[in-house]
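Please go over the structures that come below.
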Structure 1
């Protein structure tokens, strides 16, 4: 994957523009860096787009550095595999990916992150 410019981490960000719908390739993983960490975006089609936190629920690895083929991504460290259509772990009973709620707004895909309290 090409190098993205660094983005300062900010746990207070609640919305982030993930790019135009037209920028998201069909049926392959697309990585977007946000102040809340990397997000994996997968478009089965223009009207079926899912987004997930790129953090592996097993050991916290960045899945955007993992192996991706079609709707599957595999963690490069321990081999856990996830379906990007659903976020489910391919091994039954193991945790899946955390979905990031999105909406289309004027052709842009907007991510909505939960509010985090800061001390």
Structure 2
């Protein structure tokens, strides 16, 4: 029985680590360095979610608008962009879309709670 629990725990841990890696979440140390260097924080949640609370200095560009709004607002494709949402899923999708548009320094902060720990909230 203990071996079964250990194997299940190991499999779950591997799956979670794989998911985190796929989402491309930036490390806390890198995120803090990017912030110190003037990175732009983009909240890809809906306007209603953003209004209920957001990170200081974050701008709200919902995922559905990311491919049109970012090129209008961020002309410099070398600018570091740190994205987050409620769970980290939408920001992972947004990061991939922006990378396809040529924004090479786009990183997923992950969930709102993780991003708030790294950045702080209003």
Given 15.0 as the derived value for Kirkwood radius over Cα pairs in Å, which of the supplied structures 1, 2 does it correspond to? 2
Which entry (1, 2) yields the derived value -15500 for helix-only ellipticity at 222 nm (-39500 (n - 2.57) for each DSSP H run of 4 or more, over all residues; to 500): 2
Given 17.8 for mean count of other Cβ atoms within 10 Å over residues 78-85, calculated: source structure among 1, 2: 1
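Values quoted throughout were computed directly from the atomic coordinates according to the rules given, and no laboratory measurement underlies them. Only a predicted model underlies this, so the values are computations on that prediction, with no experimental measurement involved. Cβ atoms are built from the backbone, for glycine too; each structure is taken alone.
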